[in-house]
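Below you'll find the structures, each written out as structure tokens.
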Structure P
Amino acid sequence: MNYYPVYINLRGKKAVVAGGGNVAERKALALLNAGAAVTVVSPELTKRLGYLGEKGKITHIKRQYKKGDLRNAFIVVACTSSEKTNAEIARNAKCLVNVVDTPSEGNFIAPSAVKRGPLTIAVSTEGASPAVSKAIRKELEKLYGREFAHYLRALVQMRRKAIKKIKDIKKRRKIFQDLASEEMFNILRSQGFKAAIQKAAQLFHLNP
């Protein structure tokens, strides 16, 4: 099956996670981080999910899944311990639905992702080998460390200053390209964030 890669804005959207174990915890946390309004349906929860429920960060429906639980859901993740229940959820869902153990029953799969601030790199083998996706993700985590998150956040402010100060569009575009060059990435990796941002300031002729 060929999948269409896409990033979705889940801010304020209802997300339902069926299941309360470790997998459900990971899925619920990822959805929360994306700004979704998360409901978890399960008789039992992990300690962390229970804490989030007590704090009102998630809505907990303390029982087994029922059909009406998906009402108004924008996205659903089925990760209960019952294959039969997961299949039922996939059939009932009229929205985006991921079945963790048998992704072919849903209509989307969740890629293995590297998150560095505003940078997100997603890896998928379209279900051919989740282990390979995970291995590639680990390589990318080493290649794109947390310094890239700091770098990108700093560039947001510097770009705003540059757009105001540098009126020549071609000159400005050339600077932006230099900021994304292999040389700049090498500085970032070998010398760190401070050295990279100083170099960026030189290119912009701005104070970092």
Structure Q
Amino acid sequence: MLNDIERHLGAAQRKVVSLEKDGAQARAVILGRTYETNIDDLWDVVTIKERLSRWFAPVGGDLQLGGCYQVEGNAGGKIIQCEPPHMFLLTWETAGDVSWVDVALDAQGPHSARLTLTHTAKVSPHWEQYGPGAVGIGWELGLLALALHLEDSETAKLDEEAFAASINGKSFLRQSSEKWGETAINAGENPKKARAAASLTAAFFTDDTEVG
């Protein structure tokens, strides 16, 4: 399963930014990837319910400006900005917490488009313990699933649970976590703290208590 994980890991660009949100300290976890499709197709695949369910998850609700959405088994929220085919901004509400997800699309040519996802959350004890990988890895799996779908629309949706249990999947998750730890260091985080958080995050995603 997925023998080319190095290609997918290398295709993602990662960044962490410190900022203020509503007067509180916050962090923006930014993940970008370029896909071999045009911007209109990429917009459709990330905004149309039928296509979302084929690579991401079933999404219910009113997917337009001002509408509310619900990802099956995950977060819900409100679409607070939408400018087709270039960007949308929504609240990401789960377990009583509210954060914000901004998706921007940029044409790189007639058959190439870049997706940049920014997930902004206020600093919390969870962030202090696990760092950006707790958010970044989940989205990185999503963008991996999107890549697989765009490369072969007939392929089955990535089974994240089965992937995480596989040798290649565990390697992908550990390497992704390490990369998010290094990204946090580049953003000014204490190296020892960042690497400890990355190790905890890798252990969580791989269900491996021996990761250290």
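Points worth noting:
- Given 1.20 for Cα Rg over 2.2 N^0.38 Å, for residues 85-188 alone, calculated: source structure among P, Q: Q
- Structure with the greatest value (metric distance in nm of label points 7 Å out along Cα→Cβ at positions 61 and 149, set P, Q): P
- Entry that produces -0.58, -1.15 once log10 I(q)/I(0) by the Debye sum over Cα atoms at q = 0.10, 0.18 Å⁻¹ is calculated, selected from P, Q: P
- For 21 (relative contact order in percent (Cα under 8 Å, 6 or more apart), calculated) the corresponding structure among P, Q: Q
- At a computed 14.4 (mean count of other Cβ atoms within 10 Å over residues 13-20), which of P, Q: Q
- If distance in nm of label points 7 Å out along Cα→Cβ at positions 77 and 165 is computed and equals 3.1, the structure in P, Q: Q
- Highest-scoring label, criterion being FRET efficiency 1/(1 + (r/R0)^6) of positions 37 and 181 (r between Cβ atoms, R0 = 30 Å, to 0.05), among P, Q: Q
- Computed 17.2 for mean count of other Cβ atoms within 10 Å over residues 69-76 - originating structure among P, Q: P
- Computing distance in nm of label points 7 Å out along Cα→Cβ at positions 109 and 133 across structures P, Q gives 0.5 for structure P.
None of the figures in this text is laboratory data; all of them are computed from the coordinates on show. Note that this is a predicted model, so its numbers are computed, not measured. Cβ atoms are built from the backbone, for glycine too; each structure is taken alone.
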